[in-house]
1. One of 1, 2 was used to compute distance in nm of label points 7 Å out along Cα→Cβ at positions 10 and 34, and the answer was 0.6. Which one was it?
2. Quick check: 24, 10, 5 is what I get for semi-axes √(5λ) of the Cα gyration tensor in Å, for residues 50-89 alone, calculated from one of 1, 2. Which structure matches?
3. When helix-only ellipticity at 222 nm (-39500 (n - 2.57) for each DSSP H run of 4 or more, over all residues; to 500) is calculated, the result is -13000; to which of the structures 1, 2 does this value belong?
4. For the read-out relative contact order in percent (Cα under 8 Å, 6 or more apart), a value of 22 was computed from one structure; give its label from 1, 2.
5. Which one of 1, 2 has FRET efficiency 1/(1 + (r/R0)^6) of positions 26 and 58 (r between Cβ atoms, R0 = 25 Å, to 0.05), as calculated from the coordinates, equal to 0.55?
6. A value of 40, 30, 28 was derived for Cα extents along the principal axes in Å; which structure in 1, 2 was it taken from?
7. Any idea which of 1, 2 comes out highest on distance in nm of label points 7 Å out along Cα→Cβ at positions 82 and 106?
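Just so you know, all these numbers are worked out from the coordinates, no wet-lab data involved. Keep in mind that this is a model prediction, so the values were computed, not measured. Cβ atoms are built from the backbone, for glycine too; each structure is taken alone.
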Structure 1
Amino acid sequence: MSPAEKRVLIVEPDPRQRRGLVHLLKNEDYHIETAKNLSEAIKKVSEGNFNCLIMDTHLPEMKGYEAVPIFKNLDPDLKIIMTTRKNTKRLETKVRQQDIFFYFIRSFGDEELKLALSNAFRQ
């Protein structure tokens, strides 16, 4: 990986949502890969060099926020952006207790995700 390359892994079980996120970010300056579940994402993170992980709160194997320590153990510098379609106070509390970079609630609009991703690469 070149130092200037911005590598992003999108972990999203829903194929339409996954395609939507790729489409949203395709014109940005990122190298994007996707994973449909936790095991695929773990394999990719352990093999690849990703700067940022965009992960849904609901994965088939477990809650996304429960998987944060797994990814941080693989790469402590990995910036994690958690996403959700529906937010609740309980969910937000659990997510924010994790070592994440940003919590993105999709109903707030796509520009917020683009800004969070841009900020992840500035740090």
Structure 2
Amino acid sequence: MKTVWVGRALSILVSGLFAFSAVMKLTRQPAVVEGMGQLGLPQGMMVPLGVIELLCVIIYLVPKTAILGAILFTGYIGGTIVTHWRLGQPVYMQIACGVIVWLGLYLRRPRLRELVWSV
């Protein structure tokens, strides 16, 4: 049971980070506008990216769709890794977020653990 609670805590932690990021994009915070410019991304992408992030969070936190949410997060995080990597910026945080997304799901879903270890 402790394992499930640790998984829930990790899932909430990473979801909170992405939800915060989504809200910052959706409210067009100056720091995000500046960051988008530094990354070479048009400002018109800010709201769609915020919506995608928020949808990933919701889908990930709903138990019946959590695996789909983790898959969607993986794609989103992959995009952030490529975006930062092409500019020569470190990608450790993005990789850590991806690991936490899957670790949280793995720990909170006993059936997923069984599936992984039955191979």
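1. Working: 1: 0.6; 2: 3.4.
Here the read-out was taken from 1.
2. Details: 1: 19, 11, 8; 2: 24, 10, 5.
The read-out was computed on structure 2.
3. The correct label is 1.
4. Values: 1: 22; 2: 36.
The structure behind it is 1.
5. Details: 1: 0.55; 2: 0.95.
Corresponding structure: 1.
6. So the calculation was done on 1.
7. Values: 1: 1.7; 2: 2.5.
When distance in nm of label points 7 Å out along Cα→Cβ at positions 82 and 106 is computed for each of 1, 2, structure 2 gives the biggest number.
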